[in-house]
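Participant: The structures considered in this document are given below.
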Structure P
Amino acid sequence: MPIKTVPDAENLIKDWMAQRNITSGKGVEKLPSEFRFRFSGKDRTGIPFSIVQPNEWERTILVVSEVRITEERNKSIEVMEAKDRNDLLNNLYQEMSFGPAPFAFAELYENTQMPKAIQFSKEICYDGLTEDRLNSAVRDVVSGVVYVIWRIRTNFGEPKME
């Protein structure tokens, strides 16, 4: 059945999440100031993602996942030689450019110019909103997050557990 309304989109997403045993906290979250709706969940590896519909979009949803660069990791980057740091960041940006999901940077750490967070997102218009497209979009945004985590761990080792 084609998706034509916000309730149709919400129902499809709820059903899709239920089939996969993905809990959305309190169910659909109403956020009238920014979004028509927002669902939050975690993929099988525990990476969180959200499915939102911004108020300004009539017939499009957005699947989003974000990775935060901790202060500890930033300090490790800060002590690198300038050329090595620039190579690391340039390679990371270039490699993400060829990934399956567009990305955006949050505010930068002043000394390293490393983003404090990197957000991956995929849009799905209502005329293409299906369970298959939700699967693909979640996989794509989570893959971006996993890639950044892997890349940082490859360079700096496993994070210290508190």
Structure Q
Amino acid sequence: MKAIERIKRYGLKEYIKTCLHKQPTPKLIEKYKKKYGNKIPIEKPVRYQQTFWDITFRDESSGAIQEIKNIPSKAHREPDDERDIEEAIRNGQYELGGSNWRAISWKKSGKRYIYHEEKPKEKPRRKIIPREQIKEVIEGAKMAGMSSEEIGRMLKEMLK
């Protein structure tokens, strides 16, 4: 495996530690950035796995049999063949044009790994509730005999 492939797979810091048996200093990191380009990952990238399946389908209405090879699943961090086969069956049914096609047999034909840096997590967004719905809740609370402080607390909890 070439150095650039190892860097893309394990990250520059881990490559310097394990392959070069040195401590990753800013000077050494800058040297390898110049050598291999600025797009190389510094930290260890996240590894996603995508599997490919050969699936045989049968049409329920006509009884026709069709085989599709190399149907991909989605890329996931954790491997799970059951989830992947379900995704591949749905993709195969989409290609054949309907859910009347049922999977008879399947076989894993391959897998590939996708490496890339993890995106920073976004802050959770607040719920947006329409004004009409808020008005209905307030009117219902007033009819139930709630005080304005109780209604305010209830609305605050709803909007969290």
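Participant: So semi-axes √(5λ) of the Cα gyration tensor in Å, computed for just one structure, reads 46, 38, 11; which one of P, Q is that?
Facilitator: Label of the source structure: Q.
Participant: Where does the value 2.2 come from, among P, Q, when distance in nm of label points 7 Å out along Cα→Cβ at positions 7 and 23 is the thing being computed?
Facilitator: Computed on structure Q.
Participant: Suppose you compute distance in nm of label points 7 Å out along Cα→Cβ at positions 39 and 79 for every structure in P, Q: which one lands on 2.8? Please report the intermediate quantities before stating the final value.
Facilitator: Details: P: 4.4; Q: 2.8.
The correct label is Q.
All of the numbers you see were taken from the coordinates with simple rules; none came from a lab. Values in this document were obtained by computation on a predicted structure and should not be read as measured data. Cβ atoms are built from the backbone, for glycine too; each structure is taken alone.
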